[in-house]
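Student: So, here's a batch of structures to check.
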Structure P
Amino acid sequence: MIERTVLEIAQHRFWAWQRRTAPTPRNQLRETDQLLGAVEECRLRDIKLVPTHIWRRIVHLLGQLDGKYRERLGIDRSVERTAEVLFEAQEDLMLAARGRWHGAGNIVPLFRRR
């Protein structure tokens, strides 16, 4: 009985983790925000090329979205070009996230109406 409960809890944890890390437009939008923050930090510090560890995350994210972003980005690691492509991707992700939102769900009344 306890073993079964432990297995069920482990399964619930796994699927909860999968939901949080699934590449949904909202999660990808959050990641573009983080990456744009890192790119802006490079701009503030006068770093001309995006560091490799950030560049890898950007290429991975843009590869999940659409091939056109990866093609636009190319091998140009300049901060300006990278920020431009990320802003374009973010715009499309905002539209996709807004399109998936179905509004408020069914509202269950807490009290009976008189």
Structure Q
Amino acid sequence: MLNFVRFVWREQRVVAVLTAVALCVMLVFAADAVSEALYFADPAHRDQTIAPWMSIRYVEQSWDLTKPAMFAIIGLDPQTPPDDVPKSVGDYLRDSGQSLADFQGEVAAAQQALRAAEGQ
């Protein structure tokens, strides 16, 4: 195996470097996915009381909502470009004029509807 690595490094250095870079990028994405999965697997991070600092995606993950369900709550199409989606719950509430309690109620109702549809 070591001879093969030496051969590739000697004969195909560009390919070896590109492969190493691709593997590093893959490891970064894999680590991010695993850390997010572990974070939201903790019951303390599920169904958290919604606060204005939270991102829309954080609420979606914490409350185990689908993207279409979350976007229906905020009145956007799921295909909306990321730049057009409010950055935080506070931004959405300010733009929509909705209260935090009403938003939390809509999120809870959407979660119950999804769970009922899944038979949980």
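Student: When distance in nm of label points 7 Å out along Cα→Cβ at positions 60 and 76 is computed for each of P, Q, which one produces 0.9? Could you put the intermediate results ahead of the total?
Tutor: Numbers: P: 2.5; Q: 0.9.
Checking each candidate, the match is Q.
Student: One of P, Q was used to calculate helix-only ellipticity at 222 nm (-39500 (n - 2.57) for each DSSP H run of 4 or more, over all residues; to 500), giving -21500; which? Before the final figure, lay out the partial values.
Tutor: Working: P: -24500; Q: -21500.
Here the read-out was taken from Q.
Student: Tell me which structure, out of P, Q, gives 22 once relative contact order in percent (Cα under 8 Å, 6 or more apart) is calculated.
Tutor: Clearly, the read-out refers to Q.
Student: As an exercise: Rg/Rh (Cα atoms, Kirkwood Rh), calculated from one structure in P, Q, equals 1.22. Which structure is it? Mind showing how you got there, number by number?
Tutor: Details: P: 1.19; Q: 1.22.
Clearly, the read-out refers to Q.
Readers should treat all values here as calculations from the given coordinates under stated rules, not as data from a laboratory. Since the model is a prediction, treat every value here as computed from it, not as a measurement. Cβ atoms are built from the backbone, for glycine too; each structure is taken alone.
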